[in-house]
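These are the structures in question, set out in turn.
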Structure 1
C-alpha cells in the first residue's frame, strides 16, 4: 500500500491541494486495504488517516495496521475537524466530486471553517488502471472461475429453460466453485431480448436456433472478471451466422491490433471498422471496452468518445464488440485482456463456438 499512497502524494501538487479525502469505496480499499463499507481516508503529504465507526474498528486495525485510525463515535462530520487536525490542519483539501453529495459538501463546509474544499476528479483512478502482480493474480483467478462457469452452463442449457433459471444455476456454480461473489448480475438474454445489451433475465424460455447472449463475471479477492459469449442451441438461421462472424472478426481485429500506448479510440476503431464495413455500424452503439479491477467498470476506456488517453501497460480491459438488432436479438463476444507493450494477453479461455 505504501507505493500506492506515495503515488497519490505525488499528485497533490498537480491537483493543487494539501490533502485528499477519499470516500469512494474501491479507491479507499485500494489505498488502505480496508474492505469495510463505511469510512473515509485522508492522505496528506506525511500522514495517512483512516476514519470509520465502531462496526469496523477491529477490522480496520487488522486490515490497515500502518494507518492512523480515528474512531467515529457519532457522525462523520463531527470528526472531520479531528481528522484534519491530526493531519496538521491542511488548508486545501480535495474531495472526490463524483461520489460526494451536495449535502455532504455543504455540511463539511459549514462545520469545518477555514478549510477550502477542492473538487477533484479521477485523483486515484488513473493509478488503479495499472495493475500490479498481486492484482493480476486475483483477476486471473476470477477469470478462471468465470471460464469454468461457462463450461458448466453449456452443459445444462436446453430449450425450455427460463433465462432466470439459467442465470441462477450459473450464479450458484460460481459461488460454489471459487467466487466470493458476482462482479455484476448475470445477463442471460435470449432471442429478441439479446437486442438489449443489459437485459435483465426473465421468465422467457430459451428456444432452439436463436441467439442467446450470456454476460457474467466472478469476483475473487475483491477483483472482477467480465466475459460474454453468444450461442445458439442447435443450428440457427443465416442471419445469426452472418452477424456472429462479423462480431467475431471485429473482436479478433481488436485483439490482434491493440497494444500499449494506443489511444482507446484507436482500439475501438479496430473493431468498429469491421462492423461498419459489414453494414452493421448503426447497431454497435457502445464502446469496445472498459477497464476491470476492483470495479467491473473502471479506467481505462476504449470507445468512440472520451477515450483519447493511451492504454497503459498492465491495464486490464474488456474487448467486447456487439451488434444488436431490435426484434431479432444480438451478438456480443467479450474477452478480458491485459495490455502489454507488444499486444494483449487474453485471460478469457472459454470457447467461441456459436452452436452448442
Structure 2
C-alpha cells in the first residue's frame, strides 16, 4: 500500500467546517491546550534553557515549518518531494541578499523572502507537475542537486557588493540581520516560534477549505478528481507554491539565526533525511511536522554533543523508523502514539473498573 493510499479519508463534517468557526467541544478543548502549551513554550521554557538548547529549540521551530510544507505535499496531495532542503537554501540565499541590499523591516523581509522563494520554487517544480510517485521523487531530488551546485558556484551573499554580494576576505563576515526586537537568542526563539505558529495556522486554513478538499481528491485518485471538475495542475501548483512559501519563510529565519549561511549546511542528502523524519512524524497530521522537527534537529545534537555518538547511526534509526511507519503505522507517530496510549489506558483502567463494580 502506498503512502498516498494510506491517508485517512475525509469526512463531510471535517471538510465542510469553517476553518475559524464551528468548533465542537473537542476542538475547543484542544485549542485551549495548544494555547496553554504555546504560552509555556514562549515564556517559561526560554528562562530554563541554556544558550545551547535555545539554539536547538529555535532550529526545531524553523524546521517544523519546513517539515510542514513537505507534509502538505506528501500527505495532503500525494506528491513525494525530495528537494525541500534545496528550497530552504534558496530561501536563505534570498534572505541574505535582501538583508544586505535593502533596509526592509524584518517582517517585510520574511514576507518578501517567502514570496520570492515561492515563485522560484514553483518555477523549479513546473517540470514535475505531471509526474507522480517514484518519478516525481527522482526529479525533485535531481533538481535539489542542481540547486546545490548553482549555490556552490555562486556562494551565499555575505555583505559584498553586486548582485551576488560575496567576497573572500574579512569584510565577508557580515551577518544576516535579525529583527530589532529579537536580537538576543531567547527573543529570537520566541520570534521564530510565533512565525512558525502563523505558518501552521496558514496550513490549517488551507487544509480545512477548498484547496484542502481538492488536494484530498487528487491524493485519492487523480482520474476521479478530474472527473469531479478539479483542476489538477492548478491545485498541484498551489501546493508547490504554498510549500515553497513556507520553506522560504523558514529559510529567512534560518539565515538570520546562523548569521552567515554556507552552502555546506544545505546538503542534498539532508532532503532524504527530512523526508524520512516527516514520514516518521506523520505527514497526514499537521502536528506531525513538530515530531519530524524534533527528530531532525534534537537527535543529532543529543548524539553528537551530549552522548558522543557518531551521528551516522541516526541513518540506521531513521531507516528502521521509516520501515516501521510504512509497514504498520502509515499515520506516523503523531497518529499512532495517541492510539497506543489510549489502548494502554483502557487496558490499565479496565481491571480498576471491574474491581469497583465487584
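Can you say which of 1, 2 returns 17.6 when Kirkwood radius over Cα pairs in Å, for residues 42-209 alone is computed?
2
For which of the structures 1, 2 does the calculation of relative contact order in percent (Cα under 8 Å, 6 or more apart) return 14?
This figure was derived from 1.
Suppose you compute semi-axes √(5λ) of the Cα gyration tensor in Å for every structure in 1, 2: which one lands on 34, 26, 20?
2
If distance in nm of label points 7 Å out along Cα→Cβ at positions 130 and 330 comes out at 2.8 when worked out from the coordinates, which of 1, 2 was used?
Structure 2 accounts for this read-out.
Ranked on distance in nm of label points 7 Å out along Cα→Cβ at positions 250 and 298, which label among 1, 2 comes first with the largest value?
Checked 1, 2; max of distance in nm of label points 7 Å out along Cα→Cβ at positions 250 and 298 sits with 1.
By the measure FRET efficiency 1/(1 + (r/R0)^6) of positions 226 and 266 (r between Cβ atoms, R0 = 35 Å, to 0.05), tell me the structure among 1, 2 with the highest figure.
When FRET efficiency 1/(1 + (r/R0)^6) of positions 226 and 266 (r between Cβ atoms, R0 = 35 Å, to 0.05) is computed for each of 1, 2, structure 1 gives the biggest number.
Which one of 1, 2 has helix-only ellipticity at 222 nm (-39500 (n - 2.57) for each DSSP H run of 4 or more, over all residues; to 500), as calculated from the coordinates, equal to -22000?
Source structure: 2.
Who wins on distance in nm of label points 7 Å out along Cα→Cβ at positions 242 and 314 among 1, 2, i.e. which is largest?
1
Coordinate-derived values only; no laboratory data. Everything numeric here is computed off the predicted structure, so don't read it as measured data. Cβ atoms are built from the backbone, for glycine too; each structure is taken alone.
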